[in-house]
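Listed next: structures, encoded as structure tokens.
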Structure 1
Amino acid sequence: MSENRNEQSRRRFEELELLESAGVNAYPYSFDKTHKSSDILLEFDDNNPELLADVAVAGRIMAIRRMGKATFLHVLDQYGKIQIYLKKDELPEFYDNLKLLDIGDIVGIKGFAFRTKTGEISVHAKYAELLCKSLMPLPVAKEEVDEEGNKVVHDAFSDKEARYRKRYIDLIANHNIRDTFVKRSKIISAMRRYFDERDWLEVETPVLQPIYGGATARPFVTHHNALDIPLYLRIADELYLKRLIVGGFEGVYEISKNFRNEGMDKMHNPEFTSMEIYVAYKDYNWMMEMTEQLISTISMAVNGNTEICLADKEISLATPFRRAPMYDLFKEYTGRDLRGLSRDELAKEAEAMGIEVDNTFSSMKILDEIFSEKVEHNLIQPTFVIDYPLEMSPLAKKHRSESGLVERFELFVNGAEIANAFSELNDPRDQRARLEEQSRIRAAGDDEAMILDDDFLNALEIGMPPTAGLGIGIDRLVMLLTGESSIRDVLFFPQMKPEKIKKQDD
């Protein structure tokens, strides 16, 4: 296969030389495109073809069908494919060089729209120009219909790993996947619109941080040469956004890239996109209502409804969402009452459930493991898991009526966490004590525990009003609203293991 591809590539280089020797510029500077392929297919009117009597389209050749003195091309642009009809006597110079063009070459066409005898809306070319010569062959799928009327696809670019590594080819060969990424953009736009309409301010906070915080995770570490200090890629935006609430802004949000030095699976990529928002004078009850309204609104804006079909599951994003206290869910799915247990008692309960626990695990870590293993995969319909144990939430306000709990919720849909929110802790004395406890947990061996940030504590001492905060995993929200099962399918360029280098004989 590789030898065949190399031979095809050599042939394309030879074609390029022949084109250039014939005076063809294979890489011109621009082309005045006037129409998308989809515009023509939607707007063409058999009763009034003059409406599209002067069009200019451009795109990549995906099929060539030569018929002597006439040739049909299928050209792909961002919006789909359209057929091009060329006649030799109308375009003699271009037609003479047509034998030197290949699938993958990019062309510009000017002409008029019409419907062929077979009923296909096409563009009759009156002018044609090569815009880019492709020097490597594309893995273009070939389709045929078998004797039973089934569509059969040959040579599809379907290997998942190859598609992720060479997304630029994937977008050409499997152009229907563009819909997922277009929808991703629309999801983010709808979210921004929802926030902006409520006068909440989009801001930017540092990616490189001297102290990382706002979540329990391992960071990526780098070094600043001029200052000769270590810096960390942020794991969350939280502590900086809260500083802005202290400074007097009453609603701030950021859609940002965060980085966590963790494992990779279908739900995790070390570089991911999240949204965090903080609104002054609100609490987690208000934030729950805002969150369900936000997600329902985005679903309507992007999909036109609040119903989602995922494999054999039908999920409704219509409000209101279910609310369930965390300890109630522990009891529902494990049959055990875990509230009030010590760290050692939790470890015994976890081991009895078949969950491995080592000596470095804190109560927070053990509860999180039990929830991950026994509870979350059951939460298919949108569920706000509320009222977390104090030890699991060092940045959340203590529950106003339930001792040992905090005012926190996480939103789970289809067994995955989508959002996390608190009534934010704004008592600097309590916050310092909790971060000092995190330092003790860290010293005991949990390297994901939080680091004490004195400047953040100083900001709280200046005074932060009652505040509700929310974080949403954008990648997971996109997965939910597009029906994708892997985070890699909603990232243009997911992180990949290095390719094995093949040893060549000397």
Structure 2
Amino acid sequence: MKAILSVYDKTGLTDFARGLVELGFEIYSTGGTRKALDSAGVAVHSVSDLTGFPEIMDGRVKTLHPGVHAGILANRAIPAHMEQLAEQGLEPIDLVAVNLYPFAATVARPGVSVADAIENIDIGGPTMIRAAAKNHESVLVVVSPDDYGRVLDGLRQGAVPISVRRQLAATAYAHTAAYDSDIAAYTRDLEPAEGWPRQYAIAGTRAQELRYGENPHQAAALYRVGAGGLGMASAEQLQGIELSYNNIVDLDAAWELVQDLPRPGAAIIKHTNPCGAATAGSIADAYQLAYECDTTSAFGGIVALNQDCDEETARRISTIFVEAVAAPGFSPGALELFATKKKLRVLKVAAAPPSPVVKVVSGGFLVQSPDAGIEERSGMRSVGRRQPTEAEWEQMLLAWSVVKHVKSNAIVLAQDGAAVGVGAGQMSRVESVQLAAQRAGARAAGSVLASDAFFPMTDGVEAAADAGITAIIQPGGSVKDAEVLEVADDRGLAMVYTGRRHFRH
């Protein structure tokens, strides 16, 4: 029996190879894998012994040869295949263990050139994997060290069941698909074309199996896209119990929101909607203002900070129960305080650039560009009879930064550097205004209002005026803009159009 081993991830490689040798396999290998096995004292042959041909073109051509692929692809159930092997002096190959250098990690290296990236595209490895996966009834294909143990166990018992062989083949195809997806993304980004590509590939590497999904009866896992290291999928959990699906979704929502806030900024999320968001002179005060937006809903929420968490901020957060805290970093004093709350999840996160948004629908998926960035004041228009004061402008810009992160129909009231009322996910915009005003209570008076989309009727502006709101920022663009503005002028509200809406579904 013959096996080809050529792996980037050398976890468990030596023990696996020794197990195969004990079972009577001859091991053939290339490059670094061969050196690693040879250094460990495992009997190993060069793939050139199978091909009768040396590696050429700096290793570009070493396994692309009938001496390798005929042995892998020969269908044992077809006598003519086996006869042709014998006629050519070739033998069957029974096991292929190959995994590929992570291309995404290559292109993520600082200063990597296009030529270096292209040179790191593996051709022979994926070809061997796909060939073995195609012929999986006869050839074992192993691309993950996680499968070494069960392959050896099956061989020791006399045979690896067809069910396991098919599972290994599926894993192999996913491995090459993910690899090709990374290459496709890199080359697509080199010279972006207008419009969306005809075919869109996306793949990820499992980072974590989760206890369950949105509900206990749903299974779930977290997958990391690309080289990792950035964003919520690569967050470093410093303490606390295992993250749940809902925790990760809420953490990501909170993290995205604070990236849009001026620094220092803080946000508290409940079910992907902010129940508090604020900016202040210190991160501790920013958190305090965010908490005071809705002290009831903050209980059991998710906290995100856009600056390192210091001891004072940690002390204030620790006065209530929260599920998790995310920040770029934590002071030793903050970590010492949080350590007294054993279940609290503490995550260190590095900001990631915005990426396309993918949403699965029945039978397919939607992809859209990210709703990145916040409009500049210079591009906005004050259209009302009364011009906003500088204080109102400051609060409107804050409210506008927050409202884009609230489920539509979305309304945010802001005052003194903090959101004071949030109306989220209502079927009519006036109900969102009423809900935000109700949440704000007495703080609605003198606040400003941000609406993620235009007002289709005048009732929303009338409700805002009744609550004591003094200025409104909204996209504009309704056929009833003139009527809406007339109500605002009559009630003394300033009105600003941004020219862009921020629906969030």
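The greatest value of relative contact order in percent (Cα under 8 Å, 6 or more apart) among structures 1, 2 is that of 1. Sorting 1, 2 by mean count of other Cβ atoms within 10 Å over residues 259-266 from high to low puts 2 first, with the largest value. Looking at distance in nm of label points 7 Å out along Cα→Cβ at positions 315 and 387 for structures 1, 2, the greatest value goes to 2.
If you line up 1, 2 by Rg/Rh (Cα atoms, Kirkwood Rh), for residues 163-266 alone, the top spot, with the largest value, goes to 1. 1, 2: which one has FRET efficiency 1/(1 + (r/R0)^6) of positions 11 and 243 (r between Cβ atoms, R0 = 30 Å, to 0.05), as calculated, at 0.00? Going label by label, the one that fits is 1. For FRET efficiency 1/(1 + (r/R0)^6) of positions 379 and 419 (r between Cβ atoms, R0 = 25 Å, to 0.05), the calculated result is 1.00, so let me know which of 1, 2 that is. It traces back to 1. Comparing volume of the Cα convex hull per residue in Å³ across structures 1, 2, the highest figure comes from 1.
Work out which structure the value 6.4 belongs to, where distance in nm of label points 7 Å out along Cα→Cβ at positions 67 and 475 was derived from one of 1, 2. Attributed to the structure labelled 2.
All of the numbers you see were taken from the coordinates with simple rules; none came from a lab. All of these numbers come straight from a predicted model, not from anything done at the bench. Cβ atoms are built from the backbone, for glycine too; each structure is taken alone.
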